[in-house]
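Visitor: In what follows, structures are represented as C-alpha cells.
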Structure I
C-alpha cells in the first residue's frame, strides 16, 4: 500500500495480470449515489435479474439445439474453434482487436460502475476501485465492494447491487444498437460501382501463403480454379481438394476489377481444416441497395439482420470491410465505418457480458444472487437448499461447456 496515495498493486504470478487498486473513484460513486436517478434506478432494478437470466438460458438452449440439429452450425463452430466463444480480442478470430478491446474496457467499466453506485445508494462500503491490466495493457476496471457488508445487507439491496452490473451492460447494448440503426439509416449506396457476376470475395490473405505468392490480395474476387467457375464459398474448397498434388491455374479480379491469373501447386497431403490457399473468403456482396433495405427492417419485422458480426457476414453488413466502400453517410461521409463498427462491438460485447454475468453460476452476479436467495429460504442446520444452489451452478456450467465443445463430438 502506498499510504500517500492509497494505491495498492496486486500482481498475480506467473500470470501477467496486475490489479491496481485506487481510492480515486470512490467520491464519484458517492456523488452519483446521492442523485435521484441513481436512487430510482436502484429501486427499479431489484427484480430484473431473472429476466436477464431467462434470456441467457434461452440463448444457450437455442445454441445447443442449433448445434444438434444443423451440420452447418457445427462446421462453423469447429472453424472458429473453442476460442470463438470467448470475449478475448486477439484470441477469438471473430473479434477485431482494436474495436473490441475498446468495447471491452468500456463494458467492464460500465458494469463495475453499476455495482459501485448502487452499493453506495444503500450505504454498502466500497473499499476501492481499480484497473486490471494484462501485460501492462488496461483490459478493464473493477469495484471492490466490502464482502461482509454486502452479505449482511437485505436480499432486496443485495439484488439491486448485483443486478446493476449486468443491467448496465444490457442498457448500453440497447443504446448502442439503436444508435447503429440511426447511423445505418443515414447511408446511401454510391452509384456506378459494378459488381462481379460470380466468384467469391477475398477478405483476408495470410502471410507466406499460396495466395500471397501469386498476388491475390484483400478485396480480390476469385472466379476460376483449375478452369472451373467459382459461384459459392464451398466451390473453392471442393475445387482445391479435388486437385491435391497438382499445379492448377487460378483467375481472379483485383480491387480495380482487372482480370488477373496465376498458377499454384497444391500440396499432396493437407490436414482436415487446414486452408490450402491461405485466404479468408466470403460470398460476393449483396446488391448495396437491397442489403441496406434488409438491414433497415430492424423495427419493421426482425432484428436478425443487424445481429451477424461484420467480420463473419461481410457480404451483407453495410459497414463491413467488403461493403463499406459501396456507401456514404449523410452524417459521417465515407468515415462512417469507424463509428458503425464501434457501435456494433459496443452492443455485441455489452450484451454478451451482461447475459453471461446473469447466469446462475457460483461466482457470477447471477450465481451470487440466486445463492443468497436460496440461503435466505434455508433453515439453520439444513443443507438441502444450499446443495441445490451448487447443483444449479453445476448444471448451468455444464450447459455452457456443452455449447462450446459439443460441435467436436457430433459430425
Structure II
C-alpha cells in the first residue's frame, strides 16, 4: 500500500514538473526563427541605369537646297556611308559635266603639245640650223668676191643681213624646242592646265557630294526633322543620330566601390523586356563620388546588344562578383552589427536567446555567408523579433530559405 502511494506521489510530482516546464515555455517571448542553411551564394551589385551612346551626332545641310528624298525614319539603324537625305542637284551635275569637259580639253592639249608641238619644234631647229649654215657660206663667198672686185659692197651687206636673220631664227627655234621638252615651259604650262581642270572637277564633285547627306558612322536615327520638298539650310538640323557602341550608364553606391573591378561580367535586363536578359561588362569606373547622391558613375559595354534596345531605355544590371557553392548562409536580417568588426547573431539555445559572435563572408541580397560561429541547422532570431540576449523565448515558426539559390548582394537606386 505504501509502495503504491509512493508511485502515485512520484507521478504527481513529475506531472507538476512537466506542467511547470510547459508553462515556463509558454511564458517565454514568442519569436520566429530562421535556420542556418547550406546554399550557393553569388556576391554581386545590382543597379539601375540607362542605355546610352557615346556620341549624339546632328546632321545638317552645308548648302541651301530643296530636299528631294529622305531614306530613313526614327529608330532605323544606319551604316557609315549610307545616304540619308538627297537634295536637288541638277545645277551641280551640270557644273560637274562642264568641269569634266574642260579637263578633257586640257588633257588633249597636253597630249598635242607632247606628240605634235615638241617634234615640230625639233624639226624647226634642224631647218633653222641648215638655213644658218647656208647663210654663213653665202656670206663667206660674198666676202671673197667683194675682195676680188666681182661684187659690190651692197651684196656683202645683204649676205650679212641674211646671216644675222638665220642666226636669230636658229636661236628662236632652239628656245622653242627647249620649251617643248618634257621639263620645258610649254610642257609645264600644259601640265598646270590639266591640274587646274582636274581641281575644278574635284570641286564640282565635292559640291555635288554636299547635296547627298550620308551617315558618318554606324548608328541609330533618333530625330527626323525633314520631309521631301522642304528647304534645307546650314543652320537647320535635319537628322540626329546616336553613334558608337551601346553602353549602360549607372550609379553605384560608394560603399560597394571595393567590389568593382574593370572587366566584371554583368547581366542586364531592360524594364520593357524583363524576360530577355543580355550580357554586359564593366568598362569604366568614375574617378570621383557624387557628393549629392553618394554614388560612383559606372559604364558597362554591351558587346552584342539585342535589336530591341533603344537609347535612354531603363535597364537593371547585376554585376557578378565572387561565387561560392555549398556555404552556410543566413538572412541578413538575422545578423546584428554586420558592418562592424564584431558581428553577432541572437541564436535560440534551450528556449533562451543567446548572443553568438560570428564571422561573415560573402554577402548577398538579403543573405550573408556564415564562416564560423554557427552550424548548419542552428536557429537564429531575426532583428525584427522582440527578444534580447538572455530572454526566455519560445519558437512560434520558422522562415526557411531555399537551397541552391543564387542571390545578388546589394541594390543601388
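Visitor: From which structure (I, II) was Rg/Rh (Cα atoms, Kirkwood Rh), for residues 56-207 alone calculated, if the value obtained is 1.47? Write down the numbers at each step before the final one.
Guide: Numbers: I: 1.08; II: 1.47.
Traced to structure II.
Visitor: Match the computed value -0.61, -0.77, -0.85 of log10 I(q)/I(0) by the Debye sum over Cα atoms at q = 0.06, 0.08, 0.09 Å⁻¹ to one of the structures I, II, and report its label.
Guide: Values: I: -0.33, -0.56, -0.70; II: -0.61, -0.77, -0.85.
Among I, II, the structure yielding -0.61, -0.77, -0.85 for log10 I(q)/I(0) by the Debye sum over Cα atoms at q = 0.06, 0.08, 0.09 Å⁻¹ is II.
Visitor: Here mean count of other Cβ atoms within 10 Å over residues 96-103 was calculated and came to 18.9; which of the structures I, II was it taken from? Write out the running numbers ahead of the final one.
Guide: Details: I: 18.9; II: 16.2.
Among I, II, the structure yielding 18.9 for mean count of other Cβ atoms within 10 Å over residues 96-103 is I.
Visitor: One of I, II was used to compute relative contact order in percent (Cα under 8 Å, 6 or more apart), and the answer was 32. Which one was it? Before the final figure, lay out each step's value.
Guide: Values: I: 19; II: 32.
Traced to structure II.
Visitor: Can you tell which of I, II yields 0.00 when FRET efficiency 1/(1 + (r/R0)^6) of positions 112 and 320 (r between Cβ atoms, R0 = 25 Å, to 0.05) is derived from it? Please report the intermediate quantities before stating the final value.
Guide: On the way: I: 0.20; II: 0.00.
This figure was derived from II.
Visitor: Still on this structure, I have one more. State the single structure among I, II that was used to calculate helix-only ellipticity at 222 nm (-39500 (n - 2.57) for each DSSP H run of 4 or more, over all residues; to 500), giving -11500.
Guide: Going through each structure in turn, the value belongs to II.
Visitor: Right, here's the next one. Given a value of 11.8 for distance in nm of label points 7 Å out along Cα→Cβ at positions 176 and 344, point me to the structure among I, II it was derived from.
Guide: Going label by label, the one that fits is II.
Visitor: Just checking, which of I, II has the largest value of mean count of other Cβ atoms within 10 Å over residues 152-159?
Guide: I
Since every read-out is calculated from the coordinates, none of them should be taken as a lab result. These numbers were taken from a predicted model, which means no experiment stands behind them. Cβ atoms are built from the backbone, for glycine too; each structure is taken alone.
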